[in-house]
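There are structures below to look over.
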Structure 1
Amino acid sequence: MIIDGDLILSENQAISATLVNSKVIYVGPSNKVYHTLFVNVTLTTPFTGGKINKVKLQTASDLAFTTPVDLMEVTLLDGIDQTKTANLTQFRLPAATQDYVRLVYTATSPAGGKVFATLNKEVPLR
């Protein structure tokens with residue numbers, strides 16, 4: 001799989017708090033319909049304690065995310081072993097977004113874990 005560097009939301013980003021925002025990505029002019037991309041979130045460094053519980057996708061009209069809008073939230077399955085590297089979730093980016101998107105990770109007692117999250121045309125099979 002080829003990943004465009006401009007479409008990386010989290011590049012081995014440490015999850016060291018209960019709420020962590022990813023990088024913000026510009027996805028284009030508001031309210032335009034285009035071929036949707038996949039959001040892929042992978043745990044690249046296992047947690048030594050705690051875990052990610054939810055991944056929320058937000059959008060906003062400005063880079064500062066002055067007024068974020070929640071698009072969707074994925075609750076991760078308890079069966080995902082986050083003491084090992086793992087593919088945490090995969091979903092399609094909705095076609096109707098504002099100009100910018102980001103992810104918000106919700107974790108419980110996180111220690112040691114890092115994530116890699118991208119927007120791309122394909123997702124690896126689990």
Structure 2
Amino acid sequence: MKIDIKECGGYGDILDIYQDQRFAGFGESAYQFADAVRAHGAAALGLREIGGMPKDAPAGTILVLRGNGKANLSSKDGDISVISGVSGGCIICYNDGAMKLVADPSVWESGEYAGILMGMFQPIARR
């Protein structure tokens with residue numbers, strides 16, 4: 001079953017990136033989501049950028065990746081998914097379906113996934 005950001009009532013202050021003027025000009029590739037967040041400032045979009053390794057990111061974190069021709073991701077478009085957790089040495093993410101990524105930091109630092117991490121973002125709490 002596909003559930004997208006609109007159906008869930010938004011993520012941070014984002015409801016529909018295709019209608020949101022803050023994302024105009026950033027819709028060519030999935031990895032441009034990270035560029036748009038940095039251009040406007042994460043807080044202005046109801047987000048905060050987090051660092052570290054994807055394996056350590058809390059569930060619910062948006063993971064933005066650039067394809068490199070090695071990680072089974074589109075070299076042209078990259079990928080945006082939401083991290084669910086870590087199981088069996090894999091980071092479990094969801095977009096249109098489940099996706100497993102190797103959790104080992106060495107793969108992200110100098111191995112097959114080197115250079116694909118474009119950003120990780122979480123919604124900030126609003127009062």
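Every number in this text was worked out from the coordinates using simple rules, so none of it is lab data. This one's a predicted model, so the numbers in the text were calculated from it and none came from an experiment. Cβ atoms are built from the backbone, for glycine too; each structure is taken alone.
Tabulated data for the structure shown
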item	result
Structure from which 0.85 was derived, FRET efficiency 1/(1 + (r/R0)^6) of positions 29 and 85 (r between Cβ atoms, R0 = 35 Å, to 0.05), options 1, 2	2
Answer label among 1, 2 for the case where relative contact order in percent (Cα under 8 Å, 6 or more apart), calculated from the coordinates, equals 26	2
Parent structure of the calculated result 0, given that helix-only ellipticity at 222 nm (-39500 (n - 2.57) for each DSSP H run of 4 or more, over all residues; to 500) is the read-out and 1, 2 the choices	1
For mean count of other Cβ atoms within 10 Å over residues 77-84 computed as 19.9, the structure of 1, 2 it came from	2
